[in-house]
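Where a number appears in this text, it was derived from the coordinates with a stated rule and is not lab data. Not measured: the values here are computed from a predicted model. Cβ atoms are built from the backbone, for glycine too; each structure is taken alone.
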Structure 1
Amino acid sequence: MIPLKDDNPTHNKPIITYVLIGICVLVFILEITSASYSNGRIFYSYGIIPAVFTGKAELPMELSAVPTELTLITSMFMHGGFMHLAGNMLYMWIFADNIEDELGPVKFIAFYILAGIAAALTQVYMNTESTIPMVGASGAIGGVLGAYIVNHPKAKVLVLIPLGFFSQIVRIPAIYVLGFWFVLQFISSYFSSSTGGGVAYGAHIGGFIFGVIAILFFNRKAKTRIVKTSSKKKPNNPWSS
């Protein structure tokens, strides 16, 4: 099930969403043009490594580019490959605009960064001895998806369902699309742990759960802001019912 777009209009242009997508794309270009990309050294320098973060391992000085705590931030703007980047940015493009619209730019940035940190910490403490660097915006975007399923469970999402030669495009409520995504993370996490897979499904799960819970606090003033914005853009119509 591949989401293509949602039928959920916004009141304002999602400038921060565009900026975050732009930063991720720019960072990826810098990655692949770096001499340390092909040998993976760049991921050890700026990705988050659970064993290093928990003090169970030490990063060689020549690979240490930023303080360990800062990798919580740098890691969420990096990606391991083009498909990794493309998949994350697709979900960001479809679902983040409505959350930014409701929270406003400043609160949305805070929400996004906190979701990414919560996601990374979830993965770290699920596998404290791992020396594999973790990179990607998936955890932060998982937070956005969690917020979206709370705020817009009935919004219709246009999805592609691959069925071989008979693939179908249908509109499905967001609660089913994102609920399926969340359940898939648990299933994938189980099989990944048994086969030694390298995808940080724990971060996806942690980010989503953070988003579901945190958006309830972020929503408190967001609804008032949306109502005020709507009233400024649309004058009252005395003939409307």
Structure 2
Amino acid sequence: MPSPLFASPEQIMTEKDELARKGVQFGRDVIAMEYADGIAFVAENASRTLNKVSEIYDRLALAAVGNIQEYDLMRMVGIEQAEVKGYTYSREDVTARWLANLYSQYIGGVWRQFDTKPFEVELLIAELGEPGYSSNRLYRISYNGILADDEHTAVIGGKSTEIREWLSERYEADLALPEVVRLGVQALEATREGDEDDESLGGDRLEVATLDETRGRRKFHRIPKDDVSALLDDVAAD
């Protein structure tokens, strides 16, 4: 009678970590930065239909790096849970901290099960604060459910550490939208040196979105690629 296959818990968790880490590292980075009117997202993404940043609720947005199918699942779960909570209690109860904890528990629960594949995705949740009442919030959830919060800037993806270090020396508060988008593009380009595809990033290869305080109840706005090109041209002209 053949002996059953055996793997130690340590080996299983090591293999799960390698699988999930590779899924995230191959993903293109997403940067979130506070600017004068809110929070801006800048990501390398040539697709016009598959997005890395999405609206979740009135003042909340979700970004992800990794498996697109798993990101879409996280997006749908977040929208559904936010709508239920906002309807059951109040819209003010739907916060980034609540949603980040929900994602962290869900992803971490799957991670701790030996017989399930881990999520190959890293999430970034942003909440636009209300003037005079609350400040902006930025949370990152890793593929193993670990939750972290950031101030002013947040980055997810395979080169997030390098991008954070690059931004720490150059980011300034209260930049205008064109300036913060240009800064995000420069950060992405600076950390792509040595890649097979390291040409400059134009508007057609970028995804830019904002949580904009000047808008109505729903603060999320996705900027069309043609308008992104115009923003970058305006900065270059100045």
Structure 3
Amino acid sequence: MLSKLPRLTERFPLPAVVFYLIATTPLGFAAGMYIDNKYLLPLISALLFFPIFVIYLSAGRYRATLMLSLLWALLLSVMMVLATTQNPQMMGELTINGTDYTSEMFTWIETGEGAEGNPVLFLPQHALHLLIYIPTTLISGGFFGLVMGTILLNYMNFYVGMLASASTNSALISLIGWPPWALLRVVGYISLAIALSQPLWNLVGERRLTFNWRTPYLWWGLGLVAADALLKWLLAESWRELLLCYFRG
């Protein structure tokens, strides 16, 4: 089956796949909301995107895989922010770690206290996420990495939606609620998923287990994750002061 995947990219060209993502990502999100289960919400989103991820990755279309993954993450983000601003109570119940993370971030914006600006506190959190993400992505060919990435995206976007609702300029806050270091982390995690997912699909398609340590996606991913932590350390306080200008609490 996997040997035929490169040809599937011809049957599913990029314009058709983009249309598929634009159509199915909101539908999958709406289905997760209708089912009203906080565990199924990220699972459905990952399931809908995973076949596209595998088809393009197995065809060696790594740049397209990265771009499609970013589009998928953007669509999920827009859906979560909009849903949160419209129905915060429902989305709080449907978002894993959403209310706790938002409470922590609001406290940080108001007082400067919390993990966001303190490397002693946030570095262990980042390391734990990475230590979970790497093996789960490896053993699942990327699927569990997508699920975990969806969970992280959802609670971050729930916070952005709540922040927009608690601000004097919701449109601006919807854009700057995501700090630049968090954007780097998203690209870094997707790059890592591309590198870490390849061994399983090599095993399935070619009957041999190989890992390309020289793939740039591995090192770009690790570099962006490191840059995320560095920029967070250097810029968090300045970003907090910017958010505080528009924060009503």
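From 1, 2, 3, which structure was helix-only ellipticity at 222 nm (-39500 (n - 2.57) for each DSSP H run of 4 or more, over all residues; to 500) = -12500 calculated on? List each step's numbers first, then the result.
Details: 1: -20000; 2: -12500; 3: -27500.
Derived from the structure labelled 2.
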- For mean count of other Cβ atoms within 10 Å over residues 25-32, which of 1, 2, 3 scores largest? 2
- 0.8 is what came out when distance in nm of label points 7 Å out along Cα→Cβ at positions 73 and 121 was calculated for one structure; which of 1, 2, 3 is it? 2
